[in-house]
Structure 1
Amino acid sequence: MSVIAIAIVARNRVLGDGERQPFEFAEDWARYKKVTLGHPMIMGRATHDAIGRWLPGRTTIVVTRTPESVELPDDPRVTAHVVGSVEEALELARSLDDTVYVAGGGQIYHAAWDQLDELDLTEVHADAEGSVLFPAIDPQVWKEDRREPRGAFDFVGYRRR
């Protein structure tokens, strides 16, 4: 069983401003789709709203304080659930698959942090403005185990020590 945080992160740990991410790279989106396809993804309501649609080919679990306010999709290609806590989301996701992705935003990463086994990051070589931050990666806890340079960013993997 692996619980993996997946994110695009600025050099100063910024994820976004609460509505959008500061960076968009086609190669990052293609890789995101490739690695998450077929697996459950946990995300907060704001992240789901920022994406703007339900993503086909994977189970999306949206965490919100008001689950009744989220309209589930009416599309047979999409599987979705809405739950009231990260704990409930993790329990549901683990019952569905051995690989679970935590896809943000900041509050969700922080709430799931102690449950994560891996980090799958797109580390951008630039700072960004925004108030939503990715948790600090403590090298005493996390070991980098792969880095794929791509110019303006790197695909980087970490494993919990």
Structure 2
Amino acid sequence: MESLSNKKKVLEVKPLNFMERIYLPAILKGLSITIKHFFRKPVTVRYPEQKREFSENFRGMHSLKRDEEGRERCTACGLCALSCPAEAITMTAAERQKGEEHLYREEKYAAVYEINMLRCIFCGLCEEACPKEAIYLDGDIVPSDMLRKDFIYGKDKLVEAPLNQ
């Protein structure tokens, strides 16, 4: 008999106390905010189909420029590598050989020029430090990839195409 009376106590409805009555308007207010958001315009952009506009001071991927005659401007002075706070730029200098005057502007050139895009912070200090205006951050965004070694960009990806092609 005693167990039956305990069950009745569990089933009986108690009136809400003061704190519980205050909480109900807060729940309704939260639900109203949620419902309002269902009818708003989404803030996301469907990336492959739509691309966002970049600001005027956007710094994209690096590019090594050529002069008017199609020769590489970089003289391997190393100022870009020295000014890089992330130490993302490495280069090896070499002297041009006879018959390579049409390829390189000065006696010295960068035989190996690599930028580690995983380390680069796109600060633009390399662009400011270059006395020959050889490097610019004017490209598109850096594409994604799965392997770390694919983010080390050499001259094959950085040097712009010659003008006569």
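Laboratory data are not the source of any read-out in this text; all were calculated from the coordinates shown. Here the structure is a predicted model, which is why all the values come from computation and not from measurement. Cβ atoms are built from the backbone, for glycine too; each structure is taken alone.
Given a value of 26 for relative contact order in percent (Cα under 8 Å, 6 or more apart), calculated from one of 1, 2, which structure does it belong to?
Working: 1: 34; 2: 26.
Of the options listed, only 2 reproduces it.
So Rg/Rh (Cα atoms, Kirkwood Rh), computed for just one structure, reads 0.94; which one of 1, 2 is that? Kindly include the intermediate steps, with their values, before the conclusion.
Details: 1: 0.94; 2: 1.48.
Considering all the candidates, the number was obtained from 1.
Going by mean count of other Cβ atoms within 10 Å over residues 40-47, which of structures 1, 2 comes out largest? Mind showing how you got there, number by number?
On the way: 1: 23.2; 2: 6.9.
The maximum falls on structure 1.
From which structure (1, 2) was Rg and Dmax of the Cα atoms in Å, for residues 64-151 alone calculated, if the value obtained is 15.8, 45? The partial results should precede the final answer.
Numbers: 1: 15.8, 45; 2: 13.8, 41.
Computing Rg and Dmax of the Cα atoms in Å, for residues 64-151 alone on every structure in 1, 2 gives 15.8, 45 only for 1.
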